[in-house]
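Coordinate-derived values only; no laboratory data. From a predicted model like this one, the values you see are computed outputs, not experimental measurements. Cβ atoms are built from the backbone, for glycine too; each structure is taken alone.
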Structure 1
Amino acid sequence: MRILIVEDDPIIAMHLAMLVAGFGHEVCATARTASQAIAQAAQYSPDVALMDIRLADGSSGVDAARELHASHSIRCVFLSANLDAPTREALLPCEPIDFVGKPVLPVVLERALKKASGFTDL
């Protein structure tokens, strides 16, 4: 699968990229803000996005996910330390694949990506 990583912390983004590659997937792009995520998705056509909820410059992963879903039919695995019920409910229209808490455990991310592979054409 081609994965877009949307994470504002560069250390976490690098860690996610290492894990994703180790699981046999391709990181096609990374982004730190909602606008970067939307631009990268248009350019690289990922199968799935790993989406942090709170992004750089005060932008929102929720807003980015809505746009990716509406414009490109890209679904997300959401990453956050704050995955409370109202946040999860707000994300339902984006048809989330899964929710992964931070700190990200490799086994949990791998399970989410296996779940995601069932939603792609690959």
Structure 2
Amino acid sequence: MREENIQYFTESEEKFANLLIDIGMKKNIARLLVFFANTPEATSRQIERGIDIRQPEVSIAIRYLTGQNWIACKEIPSERKGRPQKSYSLAIPLNDIIAAIEKEKEEKANNLLSRVNKMRDFL
């Protein structure tokens, strides 16, 4: 039987994930980002266990983060027959990801404020 190390969220990591959720990020995506803040590299299975979500949910979150160019993927050849495993890691530092989120939220807020100002022109 092989031994595997499983990581779990600390209280501060839960708070960090909740802040990301509060600003509008989907729960699984937020938890995955926080997971990678402290885990340099992980397989899909390790992610499942680390943030307690099912494999399809991992795939959806990974697909979104890959689309944002925030997550990098590499294939690990299988020790036995079968498909190679994929290993994931942050493609850019977490501070850069937070800056991108900040910029996106700022643009949305400015867009909403400009619409409110346009509404005032009708009065």
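Structure values in brief
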| read-out | value |
| --- | --- |
| Ranking 1, 2 by FRET efficiency 1/(1 + (r/R0)^6) of positions 24 and 40 (r between Cβ atoms, R0 = 30 Å, to 0.05), the structure that comes out highest | 1 |
| For 2.6 (distance in nm of label points 7 Å out along Cα→Cβ at positions 32 and 48, calculated) the corresponding structure among 1, 2 | 1 |
| Top of 1, 2 by relative contact order in percent (Cα under 8 Å, 6 or more apart), largest first | 1 |
| FRET efficiency 1/(1 + (r/R0)^6) of positions 16 and 80 (r between Cβ atoms, R0 = 35 Å, to 0.05) - structure with the largest value, from 1, 2 | 1 |
| Of the structures 1, 2, the one that 31, 29, 26 was derived from, the read-out being Cα extents along the principal axes in Å | 1 |
| Which entry (1, 2) yields the derived value -19500 for helix-only ellipticity at 222 nm (-39500 (n - 2.57) for each DSSP H run of 4 or more, over all residues; to 500) | 2 |
